[in-house]
Structure I
Amino acid sequence: MNRDIIDINDFTILVEEARAEKPTVDSCYFDEPVIAVAFYGSGNVNLSVRYAGKQQVFDYTKGLALSFYADEKVEFEHRVSAEQPLECIVVATAARNLEDLPNSEGELFGELLHQLVHPKDHYVEGPHFFMTPEMQAIVDQVFRNQYAGKAKMMFFRSQMTALLAHFFGQLSMMAEETIPPTERQKLQQAKEILTGNLETPPSLSELSRQIGLNTFKLKKNFKELFGVPVFKFLQNERLNKAHELIRDRGFTIQEAAWDVGYDSLSSFSNAFSKKFGFRPSAIKR
């Protein structure tokens with residue numbers, strides 16, 4: 001494990017790189033509440049975020065740019081293996097430093113990452129997307145960096161500034177191209193309804209009626225906003241919760257399947273295996 005921590009103005013840059021012949025777990029916490037963006041390189045490592053009995057899982061991280069708010073109670077866990085090495089850059093600032101950031105960066109955080117500036121939980125996930133080629137090139141250059149001392153500081157300062165500029169530029173483009181604020185609120189409501197009713201979710205037409213948005217717009221804009229179709233999102237949430245129930249709360253496989261709405265154990269096991277790459281029975285070993 002190689003971990004560089006570099007302070008630039010009021011930003012802390014964490015550069016992590018790890019390779020392991022055998023599957024290894026790397027966990028980390030932040031010392032205080034932060035707003036951050038994580039940029040993942042080519043390793044495609046698995047990421048689990050745990051907080052207050054909840055868990056968010058990212059199975060495909062290669063090229064991912066993920067913004068988030070996290071306090072001291074949030075655990076970030078990477079599962080590293082020979083096939084999935086860790087390459088991650090985190091650009092973080094303490095929440096208390098936002099007003100002091102140079103070059104109007106604090107204003108950008110407030111405008112484009114409002115939910116992170118005003119968090120309602122220990123962990124709040126902000127916008128995430130797969131990086132543009134320009135962003136990916138910067139990340140690759142960081143992991144190929146050979147500089148040291150003052151030259152390394154100059155290099156990191158320039159690269160992190162460029163990376164954040166690309167990130168906020170992409171967010172601005174996404175905001176301009178997509179969905180009116182009122183519809184975004186309705187789609188967020190749809191997401192919360194699904195998350196709160198994993199065992200007995202509403203049908204698409206019932207969900208459409210509950211949020212006051214027609215079925216066509218619900219399907220089209222839900223995928224545009226969250227990156228997956230409605231029921232793919234539902235399936236992912238069900239399987240993530242089942243994984244948590246089996247691993248952290250001692251549920252049997254049958255109990256976990258029933259809890260998240262699967263009547264067929266074979267269907268549950270097949271869907272679980274397709275998502276995580278192993279059957280639920282492997283968790284118990």
Structure II
Amino acid sequence: MAVIVVTDSSSTLPAEITAGYGIRVVPLHILADGRDLREGVDEIPGSVWRSAHVSTAGASPQEMRDAFDEAVRASGGDGVVGVFISRQLSSTWDAARQAADERVGVRIVDSAAAGLGLGFAVRAAAIKAAEGASLDEVYKTAVDAAARATSFVYVNQLDNLRRGGRIGTAAAVFGTALAIKPVLQLSGGKLAVREKTRTSSKALARLVDAAVDAASTSGDGAVCVAVQHLEAEERARGILTQMRDRLPQVHETLIGDLGAVLGVHLGPGALSISLFRHTE
């Protein structure tokens with residue numbers, strides 16, 4: 001058999017990748033209008049992130065126990081590596097830790113990321129597992145890959161971030177200036193302010209500049225670029241074109257939705273750029 005990789009739905013990996021590598025995905029939750037909707041399992045209204053009465057919740061310890069037990073059986077005893085959304089952004093990692101502590105052969109990784117920043121680490125671990133690597137080797141691959149992923153985020157409106165409490169220390173920076181168009185960076189597992197601009201065009205330009213600078217200064221090796229969006233596909237494709245034009249070392253690109261759970265916190269018009277640096 002082989003080591004099985006488990007992640008959560010915030011990784012937003014395409015179905016062909018999760019299915020192709022046997023990655024198990026534990027759904028996160030959206031709480032809306034008295035309903036508990038599981039991302040990737042239940043039908044979620046496309047306008048859910050526009051509601052002022054919606055929130056999200058991480059996976060529960062019992063959901064993690066069930067996922068780990070199934071994955072352990074599927075691994076034939078080779079073990080399980082769980083790679084999850086930053087513990088600074090969700091309770092999901094803590095739930096995974098509780099479940100993993102009760103089981104032999106399960107190791108977990110805090111990716112300090114979300115979206116395809118997390119997804120890159122998950123995929124790297126799954127590729128290593130498919131090569132027949134040991135539990136320790138797959139775990140080390142996940143840790144190393146998570147450290148080589150970087151994400152930048154443009155938020156078109158601050159209402160969702162403020163409502164969901166994900167601005168953190170940035171709240172004091174922004175005050176009540178909801179007209180500001182911020183560029184954020186996932187740093188230390190938290191969303192931190194990188195740029196403050198007054199217009200979306202300036203913010204998007206700075207978003208691309210920040211990603212290009214990060215890719216250009218992170219060492220040798222080919223770069224994967226993922227652009228994700230919420231109701232902003234045309235802008236996302238334009239950003240991806242700019243990244244290709246400005247970074248000759250790009251060898252792979254991905255484009256997709258941010259997903260419902262991240263969308264609840266980032267709001268319509270949000271865009272992100274995630275980078276992953278290969279070591280070879």
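A short reminder: the numbers here are calculations on the coordinates, not readings from a lab. Every value quoted in this text rests on a predicted model; they were computed, and no experiment measured them. Cβ atoms are built from the backbone, for glycine too; each structure is taken alone.
Quick look at the values:
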{"read-out": "Comparison of I, II - label where distance in nm of label points 7 Å out along Cα→Cβ at positions 63 and 119 is highest", "value": "I"}
{"read-out": "Winner on FRET efficiency 1/(1 + (r/R0)^6) of positions 23 and 215 (r between Cβ atoms, R0 = 35 Å, to 0.05) once structures I, II are ranked, highest first", "value": "II"}
{"read-out": "Label whose coordinates, when Rg and Dmax of the Cα atoms in Å is calculated, return 18.2, 55 (choices I, II)", "value": "II"}
{"read-out": "Test item: Cα Rg over 2.2 N^0.38 Å, for residues 159-246 alone calculated as 1.17, pick one of I, II", "value": "II"}
{"read-out": "helix-only ellipticity at 222 nm (-39500 (n - 2.57) for each DSSP H run of 4 or more, over all residues; to 500) from the coordinates reads -14000; which among I, II", "value": "I"}
{"read-out": "Among I, II, which structure scores highest (criterion: relative contact order in percent (Cα under 8 Å, 6 or more apart))", "value": "II"}
{"read-out": "Value 5.8, calculated as distance in nm of label points 7 Å out along Cα→Cβ at positions 151 and 231, assigned to which of I, II", "value": "I"}
